[in-house]
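Take a look at these structures.
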Structure I
């Protein structure tokens, strides 16, 4: 995966999709990690962040079929896959689901049936979508005109996976 060209002394910010066999997943063995190489030399490890992208708070989950989630200005589209966590009361809303956008502040979770009245909390994020962000600095070993590889490691169901990406410094 090509991340692009980034000027020295700038911040690289790129969306990374974590997938297995082209299916987006959230790693089950904790958050993914990354290391940056130039050839066979380690350039940087842990100098930035790799964090979940496209997230939102939930303020309601109907006890219906399908469950309708309320989340202010969510920005999601029909067909997005989201992971929902920490919904109180209607715990059937917790999990990973394809969604149907029903409004600017609502979406339904495909194939769900409510399990009780919503009581509190909840968050969602687009499944498998992470933001890689770090400063491209000469002090960290980056040089103009060179290409770098990013190795992203993650664990799912006790299996270890690696995804590779690359970028160039201008």
Structure II
């Protein structure tokens, strides 16, 4: 799938989009695009409160990665941020929903029905939980109800009548559109 979407930050993209079985594992393999030799510390991720989302390079980079079909990499970018927050609070559930949505897109790309069946509903449940906590539609720059609706419809369209996975459709892709 070829997606080319505008950017929210200037962090460069990795040289390839990781797909298991097709590329070296980004971290574990010595030829991976994000390989760190044994003993090298993980990059530090700074917690940024939800109201300061514009200051979070990790969040914005995750959005850029997701919007440009770097799903494994988006998952990793948001995971670091997710690890810094209360996972049961709104921000934790929101980030967990985004992480699982990115993972679901990777499973769609890989034509893995079991992964799609598990991750699609789970991502939507986390995002709906976060949406139920917020006083307005926008959370961390994203119109959350609209994104949930487009994501839900997209996941439904990615299966045919027999439940088989249909490849991504860039024309219908649920982009993350932030209010900058």
Structure III
């Protein structure tokens, strides 16, 4: 699948809000406001079943974001979507400036230090309260690399390489 048609996870459906099908949603990026009314999104269950929905309205409010889909009009219908991941097509996301990237794009990038020592490839990204974290496998062990300026020196999107200055003890 080419990058432009890739589905990008933006958040998770938490629970119904009210009785008319509205849902509370937790965005992985709290500053995200890229969803619009009448936009098509893809809800994915924990089992990987994906369904298409159209946004009737979206309300952004710090930690109290709500979304309403056409065709979801009762609390029971809304409750069936609890825990689903909300995805959009990469092509529906805002265009980026030259040195910007979406976190999801970093999956598969090679992690190395300034001496060209390779530590592994990014296999997932965790959004934690303090900062985002890159998860890599090095041998049989998982390592977590904080995505902060003190550690990440450079992200080369053409070569798909992330250069780091490893914190002491990071790879012990």
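Of the structures I, II, III, report the one carrying the highest value of mean count of other Cβ atoms within 10 Å over residues 69-76.
On the way: I: 17.9; II: 23.1; III: 14.9.
That would be structure II.
On distance in nm of label points 7 Å out along Cα→Cβ at positions 13 and 125, which of the structures labelled I, II, III is highest? Before the final figure, lay out each step's value.
Numbers: I: 1.7; II: 3.3; III: 2.4.
Sorting by distance in nm of label points 7 Å out along Cα→Cβ at positions 13 and 125 in descending order puts II first.
Quick note: the coordinates plus some simple rules give every number you see, no bench work behind them. This is a predicted model, so every value here is computed, not measured. Cβ atoms are built from the backbone, for glycine too; each structure is taken alone.
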